[in-house]
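These are the structures, in structure tokens.
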Structure I
Amino acid sequence: MERNKLNYIEIRKMVEGLSDSFSELIIESLLGAEQKVDDAKPFSKLYDAIRCFNSDTSQCQRQLEIVYQGFPSILDTLSHDANFIYQNDPAAQSLEEVLLAYPGFFAIIHYRLANLLHRMGVKILPRMITEYAHSKTGIDIHPAATIGQQFCIDHGTGIVIGETAKIGDRVKIYQGVTLGALSVSKSLATTKRHPTIEDDVIIYAGSTILGGETVIGHNSVIGGNVWLVKSVPPFSMVYHESKVIVQQNDYKTKM
């Protein structure tokens, strides 16, 4: 399964199959299915995918073992994510609905797996996994981003979380939010370019927060359509003040 023996389309199909297998295994495990981590098929697919980008078979095997050993921890983290989403979304009728139907949770599943692979030094594959989730949900999370426990994405379409973003625990993000970088040169690619979001922050729809030095203090609320390139202290409420005019047409005089 070396890269030079597979073409681009075959590699993409392999990664898509791997992603689907792992998400199925994770969801079945969280739903309490009997066949959990012992299901070897996703791990076999993962090994084949890792081998596409690394000719060192012993290193690939070690990386696979780390994922296998770390899988219960991923399940535990995702269980807390799912419960946090359920507890904070009045529209969620059950935990099962979150697991089976929420695109935000689907994106988080793929991020958690890809992030583990990224931290192990696996090349390209982590990005392909999160981009597969991006193509399915419209939610773009870089695998190198750091995201804490009990993470909630509500609706989710259009969310962008950049490579060096850091997100604390119990953070809620709504659709259209961007945690991005200010314009930087390629020479600064290894620097922190994306914001830090501390614990217990809510970021409402359409907000854009940019810059590696930007810190959103804990327990803050960022209102919809806010543009931020500077830090705010803890317990802040930041909102965009706009004027809305409602005018009623007098149709009777026109008839």
Structure II
Amino acid sequence: MGRREERKRKKRWKAIGLTFLISALFLAIAALVVIKVFVVEKVKVTGNEHYPDEAMEDWLLDDEYCWNSLYVYFKYKFVEPEEMPFVDTMEVFLESPHTLRIEVYEKALLGRVYIDALGQNAYFDKDGFVVELSSEVIEGVPVVSGLEVEQIVLYEKLPIKGKNILKNLLSLTQMLKKYEQVPENIKYGEEGSYTLQYGGIKVLVGSAENLNEKIVRLSHVLPQLDGEKGTLHLESWTENTTDITFERAG
């Protein structure tokens, strides 16, 4: 009985040893595949307008192991990248062992208010929240002037003095973006009036009343004034008074 038990124990240990060796071999082969096959050779970047592709690559492939595509893929499943101005978030996709795709989601900027005390622009989104403070001027984002702004706090709403001013401003900027008529400057004036500047053309929008209809008509008229200089009058437009006049600069 003793010898039989001894033989059984030896067989068990041999089986365990063989299983261990096979597992170790499998892990070694898997590690070799990960090291030799999953090597970053190409990075595709989509969704970015503010930064060049190379800047996005440098931002995310930021440590000594980022040559490995599988490592990068899993890294950003669990780790948030360092904050990048004007970027909301991003996703990394593994298209092949050699190819990564980075999908960038930039912050939606509707306008900016320049803060003299800070020497910076407060960029705001469709809900009026300040999403970025920067001295950089982003092309295609209109500067809003004429507002009384209290202390700016990042990720909080624009602290604009006056009832309904922020609400009307957001309605205006959203409609201008919707109809692809974003100006260089939006000036808030007396009695809640708005003036838009497009190069040499000034557009007097007037109050926020009939704002949607005014911007729709602006989208039809403005392309016809390409190369002109002067003032386009929309401030008196109503459903009953539909005349739109353009006063050429003398």
Structure III
Amino acid sequence: MTVELITGFAGTPHIGSDDVGAFNAGLVGPGDYALTTGNQLKATMSNANTIAVQSGDAVLNGRHVHLTGTTTATVQSGTQGQKRNDIAVLRYSKNTTSGVETCQLVVIKGTPTTGTPADPAHNTGSILDGVATHDMPLYRVSLNGITVGTLVPLFNVLKPMKDMWDSLTPIRSGKKNATFTGSVADILSDAEYRALVGRSYTGGDVVVFTPVTTGVNTALVACYDVPHKVVRAIQVGTQQNITMDVRFAVIPAV
């Protein structure tokens, strides 16, 4: 079937993990991400041989993984006089015979060296492409001899949509009927500006004016009259003593 209604009753079970995974990947992205839930997969070394990853959620190529509590994995002891990098990963695995999919915390051991250690290789193929094993790197575990260094996070935290929306700079807009004397008209008084933006005008704000009266084609630029605290529009080119409707947009500095 080339067209399938996923969120619809079909009379028989027809929704699989591939369907949900593809949908999730389309929403959050095709990579690997931690979500801002639980303890956001924060980790500590509970002892020299155990990494403990706290609760949270991750999305691996669209597959949702939930850690309900602290999960541990073993880090092999280091060797005196040598350095080593291990990486702790969330490993997705699919049994190609039964189709059963699982995920677990795994530590991939690096190669000891007297020089600069490198991270060990991990499985980078995408679940969306049908691979049976995929690793989401969580932390680098650096060992200098038998001493374990500070854990280094290797994952991205995906912010919720609310945070993304709140981070966007809102545009305030409206329309005023303005009378131009020569080339200038007062558009926004200080009180009107504060009602729009929540404060008085600052030099970092962007104000755009556009005439919307039929037959008026003059260009307008914004300026701020400091002594009078008024945002004014100035006609560019031919000056007209005219009353026109002016649409404005204010982008406050952040």
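Worth a mention:
- Highest-scoring label, criterion being mean projected area of the Cα convex hull in nm², for residues 91-178 alone, among I, II, III: III
- Among candidates I, II, III, the computation of helix-only ellipticity at 222 nm (-39500 (n - 2.57) for each DSSP H run of 4 or more, over all residues; to 500) that gave -3000 used structure III.
- Structure from which 1.8 was derived, distance in nm of label points 7 Å out along Cα→Cβ at positions 67 and 147, options I, II, III: I
All of the numbers you see were taken from the coordinates with simple rules; none came from a lab. The shown structure was predicted, so the numbers you read here are calculated from the model rather than taken from an experiment. Cβ atoms are built from the backbone, for glycine too; each structure is taken alone.
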